[in-house]
Structure 1
Amino acid sequence: MARFFVGASYDLGQIASLSKEDSYHIKRVLRLGQGDILTLCDGQGYDYRAAIESITNDNLLCKILDKERSVGEPDTKLVLYQGLPKSTKMDLIVQKTVELGVHRIVPLITERVVVKLSSDKDAKKKQERWQRIAMEAAKQSGRGIIPSIHMPMTFKEAVSKEVPGSSEGSLKLILWEEEKQISLRSILDKHDKASNISIIIGPEGGLSEKELALAKEHGWLSASIGPRLLRTETAGMAVIAAIMYRMEEMEWK
């Protein structure tokens, strides 16, 4: 069933209005009309079954028939701090990690980041592009929210920032290619009740020992995912998939 995000919550019987872009897509691409059923999502974890009341290229009104929690939203809140990669790799990272269930993404400026943001305007332009990609991925994958893409943040800012949630339910991980003793699996086994998990993934050149030391000073745990060295655009997806599996977020509940 067609799925669209709306910027508000509704009660049963209320009338919802969709954007011009969505209205055009529903009428001209999906070829839907009066009486057809849509799924709307308020971006706060609730889905609505709605019937089209009227539709033009510029406007669509539909009546709310039913409301329920979004089944596509994981209980585990996972934040990805991603070292800025070269080219358009960040587009792919945003798209696929949103599909896998990431809650927030923070582009990270580290010592070895090659990409240079020329100005705040340039950074904002990129952030807006990634946010659009996140919205489309959330629609496609049946998410209950649109994961937020933050403005790029320095490594020092990221590691010193408190993870949302209580300390008991929070876990801060930094993927480190030189870590040979502590595996991601062993950490997750010890913290199987963690509800807020943050992950740092370095850029193409990896993270420096200085950065690792700084992260550890702020309570981040270094973790290994084995002897194979993954590309930066692969590592985040692999770690998120592993965490979602371990936390039983890949099962119907």
Structure 2
Amino acid sequence: MISVFQKSAGSIVSQVSVLDGIAGIVLLGGLTRGFADKHSDLDIMVFLTEANGGLRSAIRRIANDEQKKTGTEVDLEIHPLEGFERRRWTEVDRWDFCSAKVVFDATGKVDKMIHAKLAVPEEFWVKRVVVCSEHLKWYCCPPSDDVSTIVETSIERGDLTAAHYCLNYGLELLIRILFALNKAFLPPPKWRIIYSKELRWHPANYETALEEILRIRSLSKTEIERRLKLIRELWSETAARIMSDMALSPQMISKYYVEKVLHQGNVR
């Protein structure tokens, strides 16, 4: 579908870019990430120099005509550039624009805006690693064997369903840590597993372990223990990476969490 999307995008861009009042055009989504199939949309964002209802209608007609002609589903967004620039970006926005391709930029303002919005301080990644690591310790990966976790507490309470669910959440926390370690923005849930496999770094045998952790053969205690062992192995390797990349030991993570996340004063 990539070649089909490229052709449709080229047609729309060539017609829209010559209209008066167009500040920029950006391609997003599967086309720019390199994956598109029959379930994908062609994502295009058009920026206007100022709000203009007539221009907006003209752009939509061009996109609708292309959609009717080729059958390509076009997901079109139109925004005044200044208003979009003021908007607070979510992490999904940042993830989308990480792979964006600016195909028309009348004055260079669109490219400049995107670079500014994608810039985050180092603390952004550190704080995510700290918060998720601390929560992961509570849920299923304690600092030592004599510390009980939420998963084990659920087993003791006789609720194996809750134990499995909490372990699943532990995996989610681990995946969030992996994205932060790679300084990669977190995708929406539907893409999270897929793109976690493509991260520059992840633990050895990550994909195999991931499949085994997600495979639940029964709701038994034995099955929880099997899955728990696998996620703890992934965490052990990830914790070592956190230490080498961010110089944060488990003790330092807890100290950072209390002092800079909870703001509860100095911890020795």
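Annotations
- helix-only ellipticity at 222 nm (-39500 (n - 2.57) for each DSSP H run of 4 or more, over all residues; to 500) from the coordinates reads -9000; which among 1, 2: 1
- Ranking 1, 2 by Rg/Rh (Cα atoms, Kirkwood Rh), for residues 81-208 alone, the structure that comes out highest: 2
- Structures 1, 2 were shown, and Rg/Rh (Cα atoms, Kirkwood Rh) at 1.03 was computed from 1.
- Structures 1, 2, by relative contact order in percent (Cα under 8 Å, 6 or more apart): label with the highest value: 1
- For distance in nm of label points 7 Å out along Cα→Cβ at positions 41 and 241 computed as 3.2, the structure of 1, 2 it came from: 2
Here, each number is a calculation from the coordinates, and none is a lab measurement. This is a predicted model, so every value here is computed, not measured. Cβ atoms are built from the backbone, for glycine too; each structure is taken alone.
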